[in-house]
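Take a look at the structures below.
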Structure 1
Amino acid sequence: MSGDVRLVWGEAFMAYRLSEEHPLQPIRVKLAVELIRELGLVEFAELVPPRTATDQELALCHSPRYVELVAALSDPARRSVVSWEDRAEAGFASADNPVADGMHEACATIVGGSLMAAEAVHTGAALHSFNPAGGLHHAMRDRASGFCVYNDIAIAVAWLRTQGHRVACVDVDVHHGDGTQALFYSDPEVLTISLHESGRYLFPGTGFPDEVGAGAARGTSANLPLQPYSWDEPLLAAFEAVVPPLLREFRPTILVTQDGCDTHFLDPLAHIQGSTAIWPHIGRRFHELAHELCEGRWVATGGGGYAIREVVPRAWSLLFAEMVERPDLARGVIDPEPFTPGPEAQARVWAFLDRDLQQLSQELEVPLHLDRPDS
């Protein structure tokens, strides 16, 4: 089913380093690409370096005033012209989003990488593409948030909209894709789906089943929160209950996926207990659905993932192995056993998942069904 595949990677991605102590470290992207090479997967793809997005491209989702503020903060010689009030209003007053030298250019390069991935698939130069540095889904129109200065995945979606596409954006990061959702909340031609740990327990505190879009776009935003201690079985059951039926109902012309791998048991910033065994399933299903609904057009990005060496390279290699249709080459990096919690936690996870899926089904007025492995 696979055609040409592009992998966007270059040392320029290493510049998006917000501080030495920050959880988001670009070495994780380099390690993922190195493992993709070691496994022989890169032989089935074209490796292309990223470009830097222009200010006009950034303005597809961000206000010109915000872009100029970020550029000023990025330059030590200009930083003092930005007031503390403006800095705080734009999201740069917390340890999550510290001011860093060169952050404008560094994040604009990540945006450029996601735009290149989208352009390649749109033009037919590639059927599938992957930017592992992308997926900065928390950035808002006028505000940095959750380690994200610019929202590369939203900008890629917005660009695809200018090319006439009907876009589905599926986000499986452990954190709700709030920035991407907000930017398209009133656009009926963009479907956003987010599966994530419940905002009752985790940043950004949003992403509940009643967030379904506004105005003519009502029904084009879907959120299914997961309880802490969710493991592989409910993670994949939630995916199957929501993603295939909503994509089939929406009928996109291109699929964009945010593939944060911070749902893993070893990730230090969340409470989900997934293993790397979910990634062959998720990658295969994205691949199949792209061919079923979008003539194969699939743009994938990375996202969260803070077990930098233990998890991120393996998870994204498994995803990429499905993209190039060589899962056999990556089987050796799958966790041998799931991280299943005790019986009380299992019962709670399934009960809340049943409840939230029923609410989502009612809000969307779409029948959604949960198939439990033991049912």
Structure 2
Amino acid sequence: MIEQAIRIGTFANIPVRIHWSFLLIIAYIVSVGVMDQNSSREILIQICFTMAMFACVVLHEFGHALTARRFGVQTEDIILLPIGGVARLHKLPEKPVQELLIAVMGPVVNLIIAIVILIALWMKYGSDTGAYLETENYEHFSWGIFLPLLMISNILLMVFNLIPAFPMDGGRVLRALLSMKTSRLNATRWATRIGQIICILFIIAGIYFEAWTTILIGIFIFLSASAEYRQVAREAAYKNKTAAALCRKPGLMLTEYISIGEAREMVMQSGQRNFAVMDITGRITGTVSASMIGKAFKENSDVRIKDIMHTPPAVLMGFDEVLHAIQYLEQGIPAILVFDHEQLTGLIDLDSIRAAQELG
């Protein structure tokens, strides 16, 4: 996801990225407007409204991110997708009440936006404000309905997000409440099941009413719930386990000055998939995988290992939690080096993680 997102800025030290597919929304608005023979003015208003709504989504996500920061949980970034936004937290908060507050602050931001817009409308129109909120005024896009529609959309966004379909905000609220009575893993399991039942209802309703966006949202949330449950289950399995307990012996180590062709022969004989790389003095300078070597061999077998290795190497101490290693691996790093003081004692890669899973 992050590889396909463009960074558009940093606010409160939190990067904000927009997924390339967001541009499809603009293209859709323009194409539908042209087919419906709308004026260029109406199309422009619809585009501006869409941008304003996504600005509200960004503020919604900052409601989560800044609240999480108050509890010592940092945010990796905020990513805007065509169906909404995602604030990627580094970790889950420790206490259920903290997760509860983090989850509700997003919808609270939308409520605050709606209240601010209502106050602005009241200051402008006074007792006639109600007339501007009547639905028959929304048949055609105009600047006159821009703020009333933005207010109503924020209220709908708040209500929608509070539906208990995990991992939406309402589902996180549900998990936080369940976590007060049971373990986080068990709470996540139940929140996931309830959320997926709701998603199935979304999909059925979308098929019945031919609402394809509803179907896509249902599928996306269903799959996201499964992915997050697996992540929580993994964290529970590896909690309090150290890097030293899961690492394997370094085995064959490659030198950075040998060619890809030479390295390929050594790799084929070793049976390993991931390797530490050292310089001529024996200092560890990086890591490389068999797949990286194989890919480079097809392009130019004379290239040196130092030209393709991952450097600087990801390093953990033996007493560090193994979850840190998993986070590195998810970033595409081939292997993590484990040290005891200045001595290399082992290496963690996907093979060592799988072996640990098989052994329980």
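A short reminder: the numbers here are calculations on the coordinates, not readings from a lab. Since this is a predicted model, take the numbers as computed values, not measurements. Cβ atoms are built from the backbone, for glycine too; each structure is taken alone.
A few remarks follow.
- Structure from which 0.80 was derived, FRET efficiency 1/(1 + (r/R0)^6) of positions 200 and 256 (r between Cβ atoms, R0 = 35 Å, to 0.05), options 1, 2: 1
- Distance in nm of label points 7 Å out along Cα→Cβ at positions 160 and 248 - highest-scoring structure of 1, 2: 2
- Origin of the value 0.94, where Rg/Rh (Cα atoms, Kirkwood Rh) was derived from one of 1, 2: 1
- Read-out mean count of other Cβ atoms within 10 Å over residues 96-103, computed value 20.8, structure in 1, 2: 2
- At a computed 0.00 (FRET efficiency 1/(1 + (r/R0)^6) of positions 40 and 232 (r between Cβ atoms, R0 = 25 Å, to 0.05)), which of 1, 2: 2
- Which of 1, 2 leads on distance in nm of label points 7 Å out along Cα→Cβ at positions 32 and 296, largest value: 2
- If log10 I(q)/I(0) by the Debye sum over Cα atoms at q = 0.15, 0.18, 0.20 Å⁻¹, for residues 72-215 alone is computed and equals -0.82, -1.09, -1.25, the structure in 1, 2: 1
- Winner on mean count of other Cβ atoms within 10 Å over residues 264-271 once structures 1, 2 are ranked, highest first: 1
- Structure responsible for 12.1, with mean count of other Cβ atoms within 10 Å over residues 80-87 calculated and labels 1, 2 on offer: 1
- With helix-only ellipticity at 222 nm (-39500 (n - 2.57) for each DSSP H run of 4 or more, over all residues; to 500) derived as -12000, matching label from 1, 2: 1
- Value 19, calculated as relative contact order in percent (Cα under 8 Å, 6 or more apart), assigned to which of 1, 2: 1
- Comparison of 1, 2 by Cα Rg over 2.2 N^0.38 Å, for residues 240-351 alone - largest value held by: 1
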